[in-house]
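Colleague: Some structures to go through are shown next.
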Structure 1
Amino acid sequence: MNDFAYVYILESLSAQGGFYVGLTDDLSARLAKHNAGGVPHTAKQRPWRIKTAVAFRDRTKAAAFEKYLKSPSGRAFGKKRL
């Protein structure tokens, strides 16, 4: 069993400037789902690669960090620091 929750930033290899932020317990399976077109929000910008992934032991903190990265200030932080 996986003890981590991952907040990840995907970068599109086909759409310049295409990024996606998400949260998962299984990073490799989630990337495969994005690249297979199984996520409607990202299907048109395939293929994707992982730009950044941060592991959290506390899923609540991971969800809060994901929410932050989806905010305007979090997007700016992600572009500059991650």
Structure 2
Amino acid sequence: MPDFTKLVDDLKRTRDEIKLKIHLGSKDVQDEWAELEKHWTSFESRAELDKSARDVSDAVKILGSELKDAFNRIRRAL
């Protein structure tokens, strides 16, 4: 469970950093960000539910990994 909590904290921190810079990005980056925000909402909801569970579902792990990769892509683009 600590690994999952760290993942959620890392994603929140990365998301906040990117959110501060996104207004300077290109239209493509802004469009990708809008799509990621939809995924973030879904992830955050699932993460809150899974905090109390012992086993984190594979779907949430995959979504978290995809968000991490996408955040890194946007960070490199900025």
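Every read-out reported here was derived from the displayed coordinates using simple, explicitly stated rules and does not represent laboratory data. Everything numeric in this text was worked out from a predicted model, so none of it was measured. Cβ atoms are built from the backbone, for glycine too; each structure is taken alone.
Colleague: Comparing structures 1, 2 by relative contact order in percent (Cα under 8 Å, 6 or more apart), which one has the largest value? Present the calculation step by step, with values, prior to reporting the outcome.
Modeller: Working: 1: 36; 2: 50.
Between 1, 2, the highest calculated value is found for 2.
Colleague: Which one of 1, 2 has mean projected area of the Cα convex hull in nm², as calculated from the coordinates, equal to 4.7?
Modeller: Going through each structure in turn, the value belongs to 2.
Colleague: For which of 1, 2 does distance in nm of label points 7 Å out along Cα→Cβ at positions 33 and 65, calculated from the coordinates, equal 2.7? The partial results should precede the final answer.
Modeller: Working: 1: 2.0; 2: 2.7.
The read-out comes from structure 2.
Colleague: helix-only ellipticity at 222 nm (-39500 (n - 2.57) for each DSSP H run of 4 or more, over all residues; to 500) was computed and gave -10500; which structure, 1, 2, did it come from?
Modeller: Details: 1: -10500; 2: -28500.
It was calculated from structure 1.
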